[in-house]
Structure I
Amino acid sequence: MTTAAASQIAQLRSSIATVIKGKDEAIALAVIALLARGHLLIEDVPGVGKTTLAHALARSFNCSFQRVQFTSDLLPSDVIGISVFNQLEQRFEFKPGPIFAHIVLADEINRTTPKTQSALLEAMNEAQVTVDNHTHPLPQPFMVLATQNPIEHHGTYPLPESQLDRFLLRIRMGYPSRASEKEILRNHAGSTLVDVLRPVMEARDVVAMQEAVSRVPVDESLLDYALEIVEATRRTERLTLGVSPRGSLMLQRAAQARAFLEGRDFCLPDDFKQLILPVFAHRVVVNTRFASTQKKSEQAEAILSEIVESTRVPL
């Protein structure tokens with residue numbers, strides 16, 4: 001990593017941290033998702049800063065930003081756009097929807113119907129949308145940052161497996177510590193600090209960093225280590241759905257981004273190990289025969305943790 005890139009990343013993390021107090025790990029994972037050309041799903045109860053994190057990330061670099069409030073009556077065309085007939089020119093014109101932005105905040109994504117949720121699939125996987133047989137590329141960098149309430153809450157639609165698989169990471173914000181919450185009360189009361197954030201880098205800087213991340217070398221032993229864990233998720237009876245090949249690729253990209261974030265031009269076993277839960281937990285499905293009183297997400301994380309602990313780490 002160049003000195004300029006290291007400085008910009010430090011400024012990016014510092015900028016977000018001025019708004020999101022005491023959540024360094026969540027901030028680091030959000031930056032990892034951005035550097036790895038991935039999408040981020042933040043799942044937690046209302047009021048813990050999910051939307052604020054999205055706003056802070058978007059305002060910290062010079063980019064276009066759109067927020068879509070997902071509701072039960074939202075239509076796919078409200079997200080991707082629609083073709084409108086131009087009577088003067090006697091032809092259809094495409095009117096882009098809010099998906100055409102560098103960062104798209106899909107707020108409370110699990111409060112809309114599966115049909116509208118699926119409108120994001122092509123955009124998230126291929127950075128383009130197809131309307132009336134015409135393909136429209138999305139700006140680069142492109143990132144969907146979605147928030148959702150736990151599925152136990154009323155009025156939510158569980159995201160289908162195909163949708164979850166498009167997200168590089170799923171994270172939780174969690175409640176702040178007592179000291180962090182006290183600082184929030186002291187400094188944030190009556191103010192919106194997100195509005196005063198200034199960009200610390202340009203969109204082209206992010207694209208350059210993403211390209212540099214893709215070039216971070218990964219040793220063969222680390223690939224074997226990751227695949228051993230992946231194959232274990234497919235063999236165990238406790239999971240009816242193991243990690244997909246896309247999940248394997250996502251883990252590698254996230255590990256490369258973590259190495260880059262820490263200023264290294266090589267990956268370590270810890271880069272993979274520390275990212276197993278946020279990358280894999282939302283991609284697996286727990287077998288109902290082994291269900292417990294725990295939440296499904298917590299069961300999945302517990303099973304994955306056992307698999308990780310039983311897998312030999314390469315030297």
Structure II
Amino acid sequence: MKVKFWGGPGPYTIKYGGNTACIELRFVESNRLIIIDAGSGIRELGNYMMANDLPRGPIKTEIFLTHTHWDHIMGFPFFTPSYIPGTKLKIYGPVSYEDNSLEDSVGGQLTYRYFPVRRTELASEIEYINLKEDQFDLGDGIILTTKYLNHPLLCLGYRFEYRDKVFCTAYDTEPFQNVFCTDLDDPSYNEAMAHEGDQAARAENQRVEKFTAGADLLIYDAQYTQEEYESSKIGWGHSSCEYAIATAKQAGAKRLALFHHEPIRTDEQMDELAEKYCSRDHTGDTDIFFAREGMEIEL
């Protein structure tokens with residue numbers, strides 16, 4: 001008889017990390033904490049908040065979900081502050097189906113079918129707020145702009161502006177494509193529709209560039225290489241490293257964090273990509289790097 005554990009931390013993703021998306025955004029002057037996405041990484045963030053934030057008083061925070069695919073919400077049941085009396089959470093996110101609310105998509109994980117604790121048993125106060133593409137004044141001098149991205153599920157990018165600094169996220173997303181037939185030999189080809197499709201795709205890609213323009217820090221989807229993307233990943237909702245870099249340069253971003261890595265990549269493979277894409281041949285005036293778990297950047 002042989003026993004083998006596959007559920008622990010992997011030895012090949014220690015450097016860059018193996019958790020799914022979760023980003024902490026702190027505004028020190030106003031003691032404001034914003035969390036972007038509730039992937040598995042939110043468990044460790046929650047543990048940190050219990051040790052460092054809770055001793056100073058009840059936890060009050062906001063969670064902005066880019067979308068409700070499971071890798072971006074799966075950590076929520078393990079977010080310890082949600083079990084603590086006095087905690088107040090506001091959870092924002094886009095909703096894709098009228099009959100499936102944001103609360104159902106996120107809180108629905110907390111049912112006996114999937115989890116031993118039901119959402120009605122959480123001790124915290126939780127408010128769910130639907131978001132669309134718009135601009136919002138969050139108070140304390142924080143302005144939020146949201147932008148729909150190109151992903152198989154309705155997904156938002158977030159642009160936070162505070163004291164002349166801009167922090168922007170653009171993942172999960174891929175370049176907008178012409179959805180009409182462009183093959184001249186295809187019987188369904190229509191020149192007017194193909195032209196209109198090209199214009200629409202170009203306009204949406206330009207809107208994304210405008211959305212990210214001048215960012216002091218841009219976190220962009222870079223799951224694939226361009227070769228991988230073109231070979232079999234078009235339509236999967238993720239971008240290539242090359243496209244992310246080109247978009248950041250076009251937008252005049254000062255720093256670019258390549259994010260949402262291909263899960264099967266090892267640290268060694270990530271180092272090889274970093275050596276290739278983060279060299280001065282690619283970066284120019286933009287500081288480009290691969291995001292790693294635990295990395296902190298001050299703007």
Structure III
Amino acid sequence: MSRLNLTNLETVCCIARMGTFSAAAERLNASQPTVTGRVRELEQSLGIQFFRRRGRNMELTEEGRQFIERVEPLVQQLEEAVSTHAETASARGTLRLGIGIVTMTWFGDVLAALREDMPQVQYEIDTDLSMNMLHKLESGKLDLAVVAGRVEHPLFSAVPLAPAALQWLMAASVETQTEGRRKSVAELLAGAPLWFVSRPSEFFPRSLETLKQHGATLDNVNTCSNMAGMLQMIEATGGIGLVATALAQGSLDAGKVVPVSPELPSERYDLTLVYRTDERQSIIRHAVERIIDYDRRVRGTSVD
């Protein structure tokens with residue numbers, strides 16, 4: 001038997017976790033032919049077959065499963081021992097981050113710290129709906145994500161972050177007076193386009209219910225998948241919507257939008273840092289630590 005290659009062992013363990021060669025290739029920052037070659041080399045060294053195809057996924061053979069059950073803990077221990085002593089300044093690779101629009105209002109400070117810690121690491125930021133980011137994280141297309149809401153999933157580790165504030169805002173152009181008196185909330189809602197984050201979002205049903213309780217007829221409902229874009233639509237169309245305070249602060253300061261009414265209370269939404277439970281890459285673990293440290297040290301536990 002030829003000498004075993006640690007990279008090849010890491011590769012077969014990664015394929016076993018991810019389910020496909022392509023997902024493992026993305027996670028390992030390698031091409032799919034390279035991953036396939038590593039598996040073949042290890043199979044030739046050991047004289048066993050690790051995988052057989054079942055549909056789109058690669059299923060472990062019985063002898064492959066038994067081998068990985070014995071070897072994976074050892075590979076993990078060795079990787080942890082090496083990464084413990086590795087200097088973050090020499091870290092290389094690409095970190096793929098799923099970051100929501102509201103989180104982007106403060107994530108630049110975190111990224112600046114990460115760049116200082118790991119100057120040779122490249123960063124790919126994907127901005128999407130939370131449900132889409134979780135799908136990408138599960139399939140290996142993202143390394144970690146900050147999503148709206150609470151997350152419970154057997155594949156993920158989830159760390160609650162400080163929540164963010166939302167408030168009901170309307171364009172400054174909305175007419176607030178009628179017949180010498182201020183319009184009621186129901187009248188304001190009836191006379192302006194209502195803007196909501198897209199229907200798959202947890203905020204959509206919540207927002208509808210709040211406005212129903214304040215007399216809205218909901219016959220002029222509009223949606224936008226991007227909250228920053230939704231804010232622009234509120235300003236441009238003389239609309240009303242529920243917007244994150246941090247995202248809207250510039251428009252509030254410029255007088256482009258104003259609070260609708262004290263009768264429509266501010267709300268909040270939870271933020272969660274999510275990454276795969278089996279994650280062992282040192283650059284990802286360091287990014288997780290940086291985000292948690294910033295959240296607790298700067299953002300604290302209060303609503304933004």
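What follows draws every value from the coordinates through simple rules; no lab data is involved. Keep in mind that this is a model prediction, so the values were computed, not measured. Cβ atoms are built from the backbone, for glycine too; each structure is taken alone.
Some observations on this one:
- Structure with the greatest value (metric distance in nm of label points 7 Å out along Cα→Cβ at positions 14 and 198, set I, II, III): II
- Entry that produces 163 once volume of the Cα convex hull per residue in Å³ is calculated, selected from I, II, III: I
- Source structure (of I, II, III) for mean count of other Cβ atoms within 10 Å over residues 30-37, computed value 14.9: III
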